[in-house]
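Listed below are the structures to be examined.
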Structure I
Amino acid sequence: MIDASEACRYLALGDSYTIGEGVCAHDRWPQQVVNALRREGLRMDDPQIIAVTGWTTDELAAGMRAVSLQPPYDLVSLGIGVNNQYRGRDVGNYREEFAELLARAVHLAGDRPRQVMVTSIPDWGVTRFAREQGRDAAAIAREIDIYNAVGRDETLRAGAHWADVTALSRACGDDAEMLTDDGLHPSAAQYTLWNQRLLPLARTLLRQRRG
């Protein structure tokens, strides 16, 4: 039996978007979620974040093998793939490696897929960085959509939850207030917008965890 008085444990897996490249630790979206839930009275440990800027699916898998993880976690989030797309990797390979990561996430959530939340890949093609680099925004959007279709398919097949933040990233575009100084990564303000979608789902999953 799980002791309902114990603080909730949250594991966040990903890349630059999870670690919050360019923002303070308290502005990372996983930390924003935890802080909001604490304000609502839910007991939460700080999130354990396994994420590095630039990581691809295989690099995240290696990073997970290199650290001590102690399941079961009450919530596991997974957001990975933008660097696979950026490096021009094969989407079939992405499906295989993503599915393996998702299976690992489910196991870490105590073999409860309902406690796993997958975030979609944001569209970096709309950013100032992409424009200044002369990148084809339409081509990036098409590729991101293909990667996200694969991720969503695998997520729903596994019985986990899919959270779409891609549309939000596109709506923010190259607005300077929504990006960090590098013109590429989301600012704290953009992560706050993301959490209008992510927080309600995280809240629901954590409140049902004892069932």
Structure II
Amino acid sequence: MTLGDVLHLSDRQERLLVRAMQLTLSGLLVYGLATYQLGMAVNGGLALAVTFLPALLRREYGYTMDVGLVLWITVAIFLHSVGSLGLYSRYSWYDEITHTISATVIAGVGYATLRAFECHSDDIDVSSEFRAVFIVVFVLASGVLWEVFEFAVPYLSRVLGVSSPVTVYGIDDIVTDMLFNTVGAVLVAFWGTGYFGGLAVFFRQQLSSNNSK
């Protein structure tokens, strides 16, 4: 079963939703540049670039990602980028939602990477319990790196004399972020790994391709 089956949306509907979010992110980029709000421009530009990664993988490697997964990734980056317009500061629950959704994407990448190495090498054989723990640890480690990034960006922005694309809300916010990162990781570890099977196959093919060179 694909994500498209779960969402009960056709491929066309999912693609239209992705294009609508990409158009909105393009608007943030253009508006930020036009009004000299470099933080908004950077935020929108980076988010937009991430949404085109599935298309880049298709063009460069011939890997066609499930449209539902493309929509999932786009929603995660879109919600984070739009949140910088004031939703984070206005609604405390918004940050919890974005971190949970983003964590599910990171968890899926972690699972696909581990599974690719498992299938690629006969020397790697782990239990389902270890796989679940790995997914959670992978997400938490990624979360720590993100929090360090969030603290570093405002400082660098002040040095460069530009507005920061991210805002730091304090230690309590970090604890909440890590909590909902864990929620997202657990959701994938126990119920969502199947949606990333195609990505795991792609990673394995790349490992085999690199070894054959």
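Coordinate-derived values only; no laboratory data. Because the structure is a prediction, the values reported are computed rather than measured. Cβ atoms are built from the backbone, for glycine too; each structure is taken alone.
Quick rundown of the values:
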| read-out | value |
| --- | --- |
| At a computed 0.10 (FRET efficiency 1/(1 + (r/R0)^6) of positions 32 and 120 (r between Cβ atoms, R0 = 30 Å, to 0.05)), which of I, II | II |
| Ranking I, II by Cα Rg over 2.2 N^0.38 Å, for residues 80-127 alone, the structure that comes out highest | II |
| For -26500 (helix-only ellipticity at 222 nm (-39500 (n - 2.57) for each DSSP H run of 4 or more, over all residues; to 500), calculated) the corresponding structure among I, II | II |
| Value 55, 36, 28, calculated as Cα extents along the principal axes in Å, assigned to which of I, II | I |
| Among I, II, structure where log10 I(q)/I(0) by the Debye sum over Cα atoms at q = 0.16 Å⁻¹, for residues 56-111 alone as derived comes to -0.57 | II |
| Winner on distance in nm of label points 7 Å out along Cα→Cβ at positions 40 and 144 once structures I, II are ranked, highest first | II |
